[in-house]
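Chemist: Once you scroll down, you'll see the structures, which are given as structure tokens.
Only the coordinates and a few stated rules stand behind these numbers; no lab work does. Since the model is a prediction, treat every value here as computed from it, not as a measurement. Cβ atoms are built from the backbone, for glycine too; each structure is taken alone.
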Structure 1
Amino acid sequence: MKLAWILWLSQLMPQPAADSLCLSTTLYLEARDQSLRGQQAVAEVIMRRRDSGLWGDDLCSVVTARKQFAPTIVSPNTRINNTDAWAEAVAVALESERNWALPPGERQEIVPGASHFAALSIASPSWRTAYQVATIGGHTFFKVQTLKPRGG
């Protein structure tokens, strides 16, 4: 499957299926070579951003916000061709969505407060000196800004 096709399909799908597809795709592109915990942490950052409303009102809007995540950074011709990694990304996305649907006090948070992450071995974002929440595998997670749920 090509990334462009997946993103097109997500625009035709009803919620919450579209969000699950967008989250799965982003986990595959950003973290397929990371541990389960690393993939869960990436999903957590994305859902925290969605809840804030600063990057969009749904997961597809968040992951396709300009130059924020792999879906807008890599080529639209990028192929999702590792079926094992894809299956794992889908499973992690669905479980992460289930976990995040719990009341805040009941969620398992891996990177509390993290609003951003980066693979510092290949990227040097301007916010890399922000508070480091954790490093998991190849990603360092940062609290660049305090994100609060809309209306909260």
Structure 2
Amino acid sequence: MNSTVNMEERVLRARELFLSGLNCSQAVFCALADVYGLPEEQAARLSASFGGGVGRLREMCGACSAMALLEGLESGATKGEDAAGKQNNYRNVQNLVHRFAEQNGSYLCRELLQLRKDTPVSPAPDARTAEYYRQRPCLRMVESATRIYCERLQGEHGND
């Protein structure tokens, strides 16, 4: 990881991005995309569909999805026959997601938001109001995922 930018600066940047209206996945991914040479606009587009638990379907938290996307840039296999590379990447993603779930109680958006599985989903994003930020844990999830990924880059949690 770029030693000139510390973890708390990355977390602060992810917070700012989320509070500016980007979704959870975009906030985490964009806060770290420069590590991999990605411009912020391209990073925002690549991660846009993962907000709200993938297209607001309330499945895997978008902040977790961002960690998986980042890990693909870090250790993703690029050849179909690279079974060892795939295994390494999948292990790393599983480690990241398990750490997130340990810290937050789940990696599923609907569970983090305390929604029932049969809660109807809409593609319309909720308005970002003071009440939105007060009721939802999303900002904490963004911070958590950003810290976990920064720790991974710093080699503090045993990913390859």
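Chemist: Can you say which of 1, 2 returns 16.9 when mean count of other Cβ atoms within 10 Å over residues 41-48 is computed?
Modeler: Numbers: 1: 24.5; 2: 16.9.
Considering all the candidates, the number was obtained from 2.
Chemist: I have -17500 for helix-only ellipticity at 222 nm (-39500 (n - 2.57) for each DSSP H run of 4 or more, over all residues; to 500), calculated from one of the structures 1, 2. Which structure is it?
Modeler: The value was obtained from structure 2.
Chemist: Ok, one more. Consider the structures 1, 2: one of them gives 14.4, 41 for Rg and Dmax of the Cα atoms in Å as calculated from the coordinates. Say which.
Modeler: Working through the options, I get structure 1.
Chemist: Quick one: FRET efficiency 1/(1 + (r/R0)^6) of positions 9 and 105 (r between Cβ atoms, R0 = 30 Å, to 0.05) came out at 0.65 when computed from one of 1, 2, so which one is it? Kindly include the intermediate steps, with their values, before the conclusion.
Modeler: Numbers: 1: 0.25; 2: 0.65.
Answer for the origin of the read-out: 2.
Chemist: Rank structures 1, 2 by mean count of other Cβ atoms within 10 Å over residues 25-32 and report only the one at the top, that is, the highest.
Modeler: Values: 1: 24.1; 2: 30.6.
When mean count of other Cβ atoms within 10 Å over residues 25-32 is computed for each of 1, 2, structure 2 gives the biggest number.
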